[in-house]
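Please find the structures below.
Every read-out reported here was derived from the displayed coordinates using simple, explicitly stated rules and does not represent laboratory data. Worth saying up front: this structure is predicted, and the values here are computed from it rather than measured. Cβ atoms are built from the backbone, for glycine too; each structure is taken alone.
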Structure I
Amino acid sequence: MSLHGTLRRLLLGLSLALLLPILAEADTPVVAAAADLKFALEEVSARFEADTGKRLKLVFGSSGNFYRQISEGAPFQLYLAADESYVEQLAAAGKTLDEGALYAMGRIVLAVPHGSVLKADAELTGLRAALAAGKIGKFAIANPEHAPYGRRAEEALRHAGLWDALQGKLVLGENVAQAAQFATSGNAQGGIVAYSLALAPDVAKRGQFVLIPEHWHSPLRQRMVLLKGAGATSQAFYQYLQQPVARSILRRYGFSLPAAN
């Protein structure tokens, strides 16, 4: 096994060890959710608890890391991925109750902090000019190796012909929420992050953002699935996410929604 592979397995083991106390909370099912859902899903969960009296524990991170943890046996009950391919792989491996449901389509944005040399333009012409002028020191995206929003950011930057010029300047977030923090903190000149995070008040107040054209990258088809052993509360939340209350919250955070069941 390569050194890179060994380190990855060690980090996975450590992350699972850190998660065990959370996963062991009695009678509180744990939901593994893509980081782009942080603000939207917290709001949905609060409404779910108010409406039903049932509680869950939300854990946010990169879809790829959750996929590996679930494959290794982490006892999550519900998984909301930012890339449906992870759900499809888990279903094929017999880790899920079924093939799940498409719950949203995501978008990416160029996010620029206040005071940056960059301007938030959809065609990334300002980024191209700033790179040519040597004014870009750091540019944030989620790690494309395991974060779907990072992969879409890479695709968009390649489409614009800027990927090679940004090598050595990229700051990689462990997930897209961390990338959004990097992109809007003022320590980087900007970044490409999730639209849903840019719409959250805590992020929006730090700068400006603009949607990147959808045809610049592969679709962000976001799928959720109940995992083997999911209890009644998780199953109720899975159904709740497909109801008008939850769908209206997701729509407010910039997600496009599949047709209602």
Structure II
Amino acid sequence: MNRNDISARFFLRDKYETELFRLLDRIETSIEKNIFKNTNFVDPYIASICNDVLENNYSHVKYIITGGYKDAERKVIIIYPDYYHKSHDLLPLKVLKIEDFPRGKEFNHREVLGTILGLGLKREKIGDIIISGDMLQIIVLEEVASYIELNLTQIGRFKVKAYIDEIHNIIPRENEFKLITDTVKSLRLDSVSSVGFNESRNRTVEDIRKEKVKVNFIPILTPSYNVKEGDLISYRGKGRILLEKVLGKTKKDRYKILIKKFI
């Protein structure tokens, strides 16, 4: 496995390259020693690269890449030896649940994450944070679950009580969205993002170049990058949209598009 080839193939920049190679060192140690080892949580971009590297360079190695449930974004990579079976309880993950919200209070992702990091934990120990109705679920590495359960007693000015549950008891959130139909001159990333996020074209171009926009979790720095049906676009601080359908062209030769904006 040539790391320069990997870096060139995935157009890795410094911060991603450093993180990926550190993960690959951990994975290779597990493979060489034939021992069980898991990584911390990584974002979907790094997870997809690790999956590609393992599939194409270590086809004999047993591994799992998971965030605890089907549509998880943040994931851990688990390498396990031949004498383990997938039926074994291999997931070093737990879910912390808070079910009794203060009356009239709806927590958001930022304040929940900020509170957990304020306990002295690193981001890579925390997986997805699922907020649905009056339930909050926080996926974490097993090694920090008890610490969080004991110390997570307040979010903002509100008292809360967390308890540890098994990872298979996660209740996935049902995504809610609104539909947006509009026209764009082209399927460029800046054009589609401008429409989907109701932002000016100039501001969108600027933010793309500042690495604030990702397509399918991959940072894209080129405003003219062409998106296609099924692409998920995330815009830091503004949410996510999905280019659901290209409905054809108008008489003025503009693309008519259908966008799902997640809310």
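Calculated for structures I, II, relative contact order in percent (Cα under 8 Å, 6 or more apart) is largest in I. The value -12500 for helix-only ellipticity at 222 nm (-39500 (n - 2.57) for each DSSP H run of 4 or more, over all residues; to 500) was derived from one model only; which of I, II is it? Label of the source structure: I. Out of I, II, choose the structure whose coordinates give distance in nm of label points 7 Å out along Cα→Cβ at positions 84 and 108 equal to 3.9 when calculated. Attributed to the structure labelled II.
For which of I, II does volume of the Cα convex hull per residue in Å³, for residues 76-131 alone, calculated from the coordinates, equal 113? So the calculation was done on II. Taking 0.05 as the value of FRET efficiency 1/(1 + (r/R0)^6) of positions 52 and 116 (r between Cβ atoms, R0 = 25 Å, to 0.05) derived from one of the structures shown (I, II), identify that structure. Only one of I, II returns 0.05 for FRET efficiency 1/(1 + (r/R0)^6) of positions 52 and 116 (r between Cβ atoms, R0 = 25 Å, to 0.05), namely I.
When distance in nm of label points 7 Å out along Cα→Cβ at positions 44 and 252 is worked out for each of I, II, structure II gives the greatest result.
Largest in mean count of other Cβ atoms within 10 Å over residues 172-179 among the labelled structures I, II is structure I. Given a value of 24.0 for mean count of other Cβ atoms within 10 Å over residues 28-35, point me to the structure among I, II it was derived from. The structure behind it is I.
Given a value of 1, 5, 11, 13, 15, 14, 14, 12, 8, 4, 2, 0, 0 for P(r) over Cα pairs in 5 Å bins from 0, in percent, point me to the structure among I, II it was derived from.
II
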